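Got some structures for you, see below.
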Structure I
């Protein structure tokens, strides 16, 4: 993608927002001032925090590692979730345990299940692999020796497999390396393609390609529910869209003579860039549902911004346009410089306005109004979660985490960092904030 000068990107924050108002009777758009009535947009489903973060949160339920049946000194951390069932890994010097917690109540739902000794492991990780199954893999130092896989059914707590596997957590090129995509584990072999993973840690379905997930899958800590579709390069021009459930390649319903290019997946479908025969200088986009059925072919020229993953953003030389998958124009923005990162929090659309993703301009998608421009790491690398109005992020100072009001960008509260010889961590597990302080786990909830 051609990188336009950064100065143009910075001017975005000073430019006047062009709002594209949807006309309810005909689906047309007009340019004008922010509409007085909110749009009835079908925004992507999000796992926002269930508790208000307006005030400093306080402990809710509390459990200790002893109450969970874990050995003294165990460090418990979440490795995934199946809805409100948080899957936690108990880490000790000599091995690992797996257990489930209902993060709304703190009640143990299964386990702890003994996985095995650490041995000579150099890498270890767990992956949700088609709920209710969780796959854990221990990788040995010798990459010529098989790894060990454990598969646990989280609905019953039963160990359904304990044995060797060719899977790697971080192997060398040519070996199947595991990645978590939504609620499924996949195995990537660079230069070969992508495999599914079965209930015994075996390779199942296969989608040939270059084995490289496109850059959109490097973005973490998003609130939108992930798609069951993924994208890899084909080794040619057109990307390959496929299901991480069964490996089915989804082919878009598009006219003959169309040359496809880059693809981006969204909740509810995907988009492709394309050109038509005889006019390879004009890039266009089209959107499809998860089966490949065409949803829209907007009358805009441009390319998909693959750093806007929650809702489509099409960039061109004249403007950037936020669209729905059915082709409705929601927001018009001045043209960006380098491809901007963007994220959705509630009904707020936030766009990074600098190369380091520290300056974020926000817009309300329901009214089209521009909001405050916030600065800092709270909307990017330090982001943990949000209730839609207040962001919870790692503290940039000496604190542990802080709450930032999106309306004012002000820090509302901060949880102090750990004291000497104290361990503290905070995670978002589905829609609940969970904190660990030494051997205790507890939820963080709004004060009564």
Structure II
């Protein structure tokens, strides 16, 4: 799959938006207060504004927004209504927003069809319909119930009838082959500004990175990251393995005593194969050489620093990278031109064991200031950036946890594959 060959919102001449009904798949899956339903963080709504405003400013007849919220399990559930999102969107957009309490059907088609002068509609939660995800769980038996292919096709056709063109601005759901992601039948199907930014940065690192190219991988289990490591070993010059999964490598490769630290029995079987591939591809592997240990997995655990030669005592566990490791990692980061970071260096949620992740972040910020491209692959690493207010200090912090991970594993994302092809761009293939 080529990321850089997909058509984006700016590839379409602005006059082709004029007078059109535009369907935008947004990600309004926002956190809410459990008791009041009030939105506690509107960042995802604000993030969609550039695409919505661009379409309004270019004289669209109407703007139809569709999203999911929570996991209503394929049936209407007032707890997961998007109505509060419509109120919040109206505030931040500074534009009237019409909420429709359904997302498909003749009545929705009629209301949306009557829209004019850039009228903005927010439709009800897509996941109130089993046909969006294709299945749901039976509440009484726990068994999976599948929607019929005919029902899914009808649902997708109803979404298609709503608009003249389609924009996907929900990168976080791009790895899901859901109806609103892959089911719009018309052309063109474009990437919105959020999706466009994701594709630009990931195509930069995966298709034509500036070298030296360094990947930093953290996380708990080697077995969860095997596909990711294997794919990146074909692309990078250096690879830092840190976080919990480093202990599996250290025990297998160097017989380091790891105490009660994480050890992935299944993943350990692949360690020698991964190291052999790195050697074959001339990829330099870097691991921690010292550790901040805790006597329990707790924010108030007693701490001590140990080296490889000392080993981690029984009853203790490695919870962060030590000072010598941080220095080595910093050198590698500052000597690289492209840096991809996916996974923290330690248990950053506990302040006593966050220094390794903070030091890595600081080094990445410094590298970025010196002209390197630094991309954070979503998930926990994005949370590290948020914790220290650094989202705007790096080249790009991805909005898609699962989507960015699957992309880095070399998988095709259905939501990206479904976008129209941009014939002006030469296809760079992953």
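Any read-out appearing in this document is the output of simple, stated calculations on the displayed coordinates, not a laboratory observation. None of these values were measured; they are calculated from a predicted model. Cβ atoms are built from the backbone, for glycine too; each structure is taken alone.
A few points about this structure:
- Answer label among I, II for the case where log10 I(q)/I(0) by the Debye sum over Cα atoms at q = 0.08, 0.15 Å⁻¹, for residues 44-227 alone, calculated from the coordinates, equals -0.32, -0.98: II
- Looking at FRET efficiency 1/(1 + (r/R0)^6) of positions 172 and 420 (r between Cβ atoms, R0 = 41 Å, to 0.05) for structures I, II, the greatest value goes to II.
- Among I, II, structure where FRET efficiency 1/(1 + (r/R0)^6) of positions 180 and 284 (r between Cβ atoms, R0 = 30 Å, to 0.05) as derived comes to 0.10: II
- If log10 I(q)/I(0) by the Debye sum over Cα atoms at q = 0.15, 0.22, 0.28 Å⁻¹, for residues 220-275 alone is computed and equals -0.45, -0.89, -1.23, the structure in I, II: I
- Comparison across structures I, II (criterion: mean count of other Cβ atoms within 10 Å over residues 68-75) gives the highest value for II.
- If helix-only ellipticity at 222 nm (-39500 (n - 2.57) for each DSSP H run of 4 or more, over all residues; to 500) is computed and equals -10000, the structure in I, II: II
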